[in-house]
Structure formats: structure tokens, C-alpha cells
Structure I
Amino acid sequence: MFQRCGFADADADLQDAGYVVVGLPFDGTASFRSGSREGPDAIRLASFNFESYDYNYDLDLSEIAICDLGNMDLGADPVYAEETIKECIAFLPDRAVPIFLGGEHSIAPPIAEGLAQKGSLGVLVLDAHLDLRESFGNTRYSHACASRRILEKKGIGAYAAIGIRSGCKEEFSFAKEGGISYHSSREVHERGIEDVLERAIEKMNCERIYLSIDLDAIDPAFAPAVGNPEPFGLSSWDVSRVVERVAPQAVGMDINELTPAYDHGQTALLAARLARQFIARKAKG
């Protein structure tokens with residue numbers, strides 16, 4: 001099922017791990033830029049740029065039990081990919097907090113479904129797009145339908161999205177009619193990430209949170225190598241603050257939509273740093 005690879009400082013065996021890194025290199029429904037299947041290994045390579053010691057939390061990641069299971073073989077069919085990801089969730093030990101490296105955003109619904117089977121789950125999504133289409137490109141499993149599929153999963157008790165600035169008219173109508181909680185990047189710009197984040201978390205009102213980071217939530221000035229870039233996005237500091245605030249109660253996270261061919265490695269560096277920050281902040285408690 002897995003092809004071995006390595007995230008920096010991920011030297012533990014699965015049975016001993018408190019954190020587990022899993023690569024999900026699927027981009028079978030890419031609609032603009034393909035290549036996010038190369039994302040997991042690009043993030044892994046970038047992870048070796050950083051010191052193991054994180055001075056923000058006075059914590060050394062080399063002393064944390066992190067396991068990297070490598071990349072799952074997800075094929076090209078989105079239905080097969082979803083079923084395989086759910087098998088992966090069932091395979092992981094409960095004590096290990098998973099960090100999934102995408103791959104496109106279609107990886108998130110089966111992850112959320114699997115984690116929700118272990119207890120009611122709130123999902124916080126960072127995204128430029130609403131992703132609330134019923135179908136796109138002749139499939140309900142498209143990355144453009146990711147949030148809609150998440151909302152349909154059993155056990156999802158709360159949902160919020162931050163960074164929104166794109167979607168078709170029908171998606172915005174669907175969100176309004178369904179009372180779906182989302183916050184635009186303009187709102188973050190005008191009110192600040194602290195205010196927006198606290199409002200989102202307060203409304204979610206749940207103990208277990210899953211964090212899904214679509215890198216296109218971030219402005220292309222900071223993260224240009226994504227599948228569907230949208231200007232006027234969040235800053236890297238905004239997303240760092242979300243990770244810092246959410247990590248202590250998070251049961252896992254994913255970072256998706258990195259298409260490494262479209263920059264000189266800066267987006268992969270940001271993704272790797274966010275993953276490492278998540279682990280450090282979670283471990284710090």
C-alpha cells in the first residue's frame with residue numbers, strides 16, 4: 001500500500017509514533033494546473049531545509065516520535081482513491097495524529113469521514129474556493145466539490161471555511177440557503193485573522209477539529225505553485241496563526257494543492273514549515 005519516503009526528523013516506527021505523515025499523491029480531477037501528485041515529495045524535500053529545533057515552542061522535532069509512512073498508491077480513479085484513503089484512516093493507530101500531504105483537495109472528504117467515525121468532528125477549511133459544487137468535470141469527487149462532500153459525511157458536527165474569494169453563483173446561493181459558515185479573504189483583510197478565526201471556532205463549538213489547508217487560500221505572492229491560484233488571498237502569517245491556534249485541539253490536518261512545477265520551491269517550503277509548526281505546536285500542548 002505504501003512506498004517509503006522520508007519527512008525530516010520522521011524516524012519513528014508506526015507503533016511508537018505520536019505523529020504520522022502520509023502522502024496522498026492524487027490529482028485525477030485537476031481542472032487548471034495538474035501536478036499536485038508531486039506535492040507530497042516536494043514538501044518532504046523542503047522539510048530538510050529547517051532546523052529540527054523550533055525556538056517558538058522551545059521544542060526539538062528530532063525528539064518527537066514522528067513516522068512517515070510514505071505515499072499511498074491512489075491510482076487515477078477518484079472513487080478508488082477515496083476508498084483507499086478511508087482504508088488508510090482505519091489502518092492508523094488512534095494515538096498517532098495524522099498529517100496528510102496532498103495531492104488535490106479531493107483527498108479531504110474521505111479523511112474527514114474516517115476521522116469522524118472516531119467521534120464527532122468539526123472541519124475547518126482554509127480555501128480560496130467554496131468547493132460546494134454538486135459535481136464538476138462529470139464527477140462528484142472533484143476537488144471543486146470537496147467541501148460539499150465533507151458536509152455530507154456522517155459525523156461532521158461543524159464546518160467553517162476561511163479565505164473564500166471564489167465560487168459560482170450557485171455555490172454562494174447554496175451556502176446562504178444552508179447556513180454554511182464561511183469567511184472571505186476580504187473579511188480577514190478588514191477585520192484581522194484573530195477576529196475571524198475566533199468567530200469561526202466559536203460558531204463551530206466542537207472539541208475535535210480537523211484542519212484542511214488548501215494552499216490556494218494563501219495569496220499567490222506567498223504560494224504561487226497551486227492548482228487554482230486566486231489573487232487577494234491570506235498571508236503566510238495568517239495561516240501560521242490558524243495553525244498555532246487550532247493545533248492543540250486538532251485531531252489531524254492536511255496540506256493540499258501544491259503543484260511544485262509552478263515556482264522555485266517557495267510554496268513547498270511554506271507547506272513544509274506549516275506541517276512542522278503543526279507538529280511542534282500540538283506537541284507543546
Structure II
Amino acid sequence: MNPADFALDPRPIGVFDSGVGGLTVLKSLMALMPGESFVYLGDTARVPYGTKSADTVRGYSMDLARILLSKNVKMIVIACNTASVHGAKAIAEFVAPIPVIEMVAPAAAAAAAATKNNSILLMATQSTVRSAAYPAALHAINPALEISSIPTQILVALAEEGWVDGEVAENVVGRYIRSYFTTTMRPDTVILGCTHFPLLREVIARIAGDGVTLIDSGEAAARYILKNFRVRTDKSSAKTPLFFATDSVDRFAPMVERFLGHTALQGTVEQIDLMNFEIQNPSLSKAI
């Protein structure tokens with residue numbers, strides 16, 4: 001798709017995540033692109049992705065891309081850092097010419113631009129840290145950058161349980177990162193390399209201290225889209241977001257309300273049956 005023609009296309013933007021963390025990305029997209037419509041898909045039946053193998057994550061991500069294609073989307077945003085690392089290339093090839101936006105490159109560019117002392121801390125899931133995708137992307141921009149990467153998997157559970165402030169959150173975040181900010185060469189930039197982590201932004205900022213910039217990968221991706229695509233600007237053209245989950249919507253719907261502030265979601269959250277999806281949609285059985 002010609003990026004200049006993007007605003008002429010009334011189809012929605014598709015957003016997927018391993019669960020609910022990608023709702024922070026959707027929030028940024030909706031705030032910066034109020035004229036666009038969105039379809040959000042959370043793989044709540046198979047969350048979390050961060051502890052799974054690369055092949056498993058890639059396969060799951062391809063499943064979600066197929067589902068979004070069935071919703072006639074004009075772009076796919078991979079609102080999950082782990083899926084971005086392991087699935088973006090395969091998805092981009094599969095859905096071409098539909099553009100695919102992942103989390104790593106925009107966040108790395110934003111962090112490299114923000115740092116003043118060339119010291120960056122990455123907080124991410126185990127799988128994202130093991131992949132070394134962020135250091136590779138950062139060093140491609142500036143080989144002089146000093147990058148510390150720390151797997152902070154428990155923060156995913158805290159975010160999903162709503163324990164994003166208070167003593168428990170403070171203690172867990174502090175145990176993970178406090179030591180990085182007690183040295184003279186402390187990082188001045190932190191990449192929130194999981195889309196759940198913006199929910200813990202206030203706690204992370206308090207422990208990191210003054211003068212530290214936090215990079216939200218979802219917000220960075222939204223700004224990348226704004227820079228590279230001419231988006232729809234007429235708010236009246238946007239439709240109410242559609243939400244889909246791969247497990248029961250009973251737990252998912254309240255998460256949408258908490259993350260986005262939506263209070264009238266009845267009828268807009270639907271469950272996708274992963275077991276029967278390919279049978280119901282044989283035209284989407286395109287070989288990878």
C-alpha cells in the first residue's frame with residue numbers, strides 16, 4: 001500500500017497481542033489517530049508468550065494474523081514485543097502488501113534519540129531478552145550505546161492482576177531494577193519492552209529517579225505510523241473499536257474497560273474459537 005493512500009482506505013487497523021497488554025498500544029493509537037477504526041485481538045487462551053519458544057510464538061502470531069485478515073484490516077500492528085521479535089518477518093511476508101508494524105524498531109529509535117549518556121536499560125520478557133533483538137536494533141543505530149537487558153516477567157502478571165501500584169509493585173520493580181540506578185553510570189533511558197509495562201510506569205519512574213526517560217514501545221510505534229502514513233483525521237469517520245479474545249470474554253471485557261476507559265462494551269467483545277477457525281475460514285489457509 002502507498003502510505004499516502006492510507007487515509008483514503010476506510011478499513012480498520014488490526015492490532016493483536018498475546019493478551020491484554022496490547023491494549024496500552026491501542027490506547028496510544030486511538031489517541032494519536034482519532035479518525036481511524038480499530039480491531040483488537042487478544043490471544044487470552046495462550047497467554048503468556050514471553051516464556052515460550054520462538055517457534056511457538058511465531059506459530060501463534062501467524063494464527064492471529066490470519067484472524068485479522070478475515071476482519072478485512074488495512075494494517076496489522078503487532079502490539080507485543082515478543083511476537084514482534086519472533087513473528088514480524090513471517091507475518092509481513094504472509095500479509096503483503098498490507099503493512100505490518102512491530103514494536104522493536106520504533107522503540108529502539110526513540111531510545112537512541114532520547115539517551116544523553118548512551119546508557120540504556122531494557123525491561124522485557126524472557127523471550128525478548130534472549131532474542132537480543134533490542135541490542136541489535138540499538139547498535140545498528142549507534143554502536144557506542146551501552147545496553148543492559150533484564151527479564152522482568154513477573155511484571156506481566158502484576159499488570160494483568162491490576163497490581164500496578166502499592167507495596168507489592170514497588171518491591172518487585174525495585175528488586176528488578178533498583179541496583180541499576182545506584183551507580184554513577186546509571187542508565188538515563190529505560191525501554192518498556194513489553195506492552196504490559198506502561199501500566200507500571202509510575203512505579204518504574206519513581207525507582208529510576210529524576211532525569212530518566214521511559215520509552216513506551218506502543219507509543220513509539222504509534223508515532224512511527226503517524227510519521228510514515230497519512231492517517232484519517234476526521235473523527236466522525238471512526239467506528240467503535242471491535243474486540244476479540246481467544247478465551248472467555250468474561251475476564252477480558254473488564255480489562256478493556258480498565259485499560260481504555262470504555263464502559264459500554266456489551267456486544268463489542270467476541271470470542272474467537274481457535275480450534276475451528278481454519279475450518280470456518282478455509283480461504284485463509286495460505287501456506288507460509
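When relative contact order in percent (Cα under 8 Å, 6 or more apart) is computed for each of I, II, the one that comes out at 23 is I. Can you spot which of I, II the value 0.97 was calculated from, given it is Rg/Rh (Cα atoms, Kirkwood Rh), for residues 79-230 alone? Here the read-out was taken from II. When volume of the Cα convex hull per residue in Å³ is worked out for each of I, II, structure II gives the greatest result.
Where does the value 35 come from, among I, II, when percent of Cα pairs over 17 Å apart, for residues 63-118 alone is the thing being computed?
Numbers: I: 35; II: 42.
Derived from the structure labelled I.
Taking FRET efficiency 1/(1 + (r/R0)^6) of positions 47 and 151 (r between Cβ atoms, R0 = 30 Å, to 0.05) for each of I, II, which is largest? Numbers along the way, then the final one.
On the way: I: 0.40; II: 0.95.
Greatest value across I, II: structure II.
Work out the source of 4.3 here, i.e. which of I, II gives that when mean projected area of the Cα convex hull in nm², for residues 183-246 alone is computed. Here the read-out was taken from I.
Looking at FRET efficiency 1/(1 + (r/R0)^6) of positions 39 and 215 (r between Cβ atoms, R0 = 25 Å, to 0.05), point out which structure of I, II has the largest value.
Numbers: I: 1.00; II: 0.45.
Between I, II, the highest calculated value is found for I.
Quick check on the output: -13000 is helix-only ellipticity at 222 nm (-39500 (n - 2.57) for each DSSP H run of 4 or more, over all residues; to 500), derived from one of I, II. Which one produced it? It must be structure II, since only it matches.
When mean count of other Cβ atoms within 10 Å over residues 55-62 is calculated for each of the structures I, II, the largest result comes from II.
Out of I, II, which structure matches 15.8 when mean count of other Cβ atoms within 10 Å over residues 159-166 is calculated? Of the structures listed, the value fits II.
With distance in nm of label points 7 Å out along Cα→Cβ at positions 7 and 239 coming out at 1.5, pick the structure among I, II it was computed from. Spell out each step's value before the answer.
Values: I: 1.5; II: 2.2.
Comparing all candidates, it corresponds to I.
Throughout, read-outs are computed from the coordinates displayed, never taken from laboratory work. For clarity, every value in this text was computed on a predicted model and none was experimentally measured. Cβ atoms are built from the backbone, for glycine too; each structure is taken alone.
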